[in-house]
Structure I
Amino acid sequence: MVKSRAYVDHVLELLAPLGEVKARAMFGGWGLSLDGLTFALVADDVLYLKVDATTLPAYEALGLERFVPFADQPEKAMNYCPPPDTAFDDPEELMAWARPALEVARRAAAGKRKKR
């Protein structure tokens, strides 16, 4: 179920220092992308940032868990985690979490291009 567009617009404002971030409704939530790379999503009015083996440990150290789209299927956790709540009070802190998520998306895209 697509949730609050107002929340998505707020997140887009917060992420504006990255560039022109676009939101697209998808799978009952929102995909957030920059330069065609999806690096974040919003589900149930929660922002999740893309993670990989390099960035996931920082989230886990704070007890932040990966996004699970279906509560009854925890094994299908996706490679997206919420930033700490404090990041929403400090634009620099949010960027410190968002920029690596964008780099994860870039690495993932580069890996896909190499496999072709």
Structure II
Amino acid sequence: MASSAHLLGHAGEAAAAAHLVAQGYTIARRNYRYRRAEVDLIAQRGAELLVFVEVKARSSAQFGHPEEFVTERKRQLFRLAAEQYQEETDWRGDIRFDIIALLQTPAGLRLAHFEDAFY
């Protein structure tokens, strides 16, 4: 049986993907893995922009906001996976690193999209 944190993570990724699609992106890949790195979502807007998205969902902000949990080590691994994906797909356009933070509230998930969150 899946834990509540695991279920929240899946719900968060689904909500993040739906948000991106509503903003005009297409989802190119979900849960892309390269070595020890994982990119939750890779979204594309046209032929010119590829966005690597880290999704962070939390049940409360008691210990900090979700976006605060993207550590420098996670960012390094994220960049490594992004480089590999660009090589695999021969991507020549622009890239961006975003964070989509979701916080569980009584009314549902509250979503915050941080574009260009890191380099």
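Structures I, II were shown, and Cα extents along the principal axes in Å, for residues 31-94 alone at 35, 30, 25 was computed from I. When distance in nm of label points 7 Å out along Cα→Cβ at positions 55 and 71 is computed for each of I, II, the one that comes out at 2.2 is II.
Can you spot which of I, II the value 1.0 was calculated from, given it is distance in nm of label points 7 Å out along Cα→Cβ at positions 39 and 103? Clearly, the read-out refers to I.
Read-outs: derived from the displayed coordinates by stated rules, not from any lab. This is a predicted model, so every value here is computed, not measured. Cβ atoms are built from the backbone, for glycine too; each structure is taken alone.
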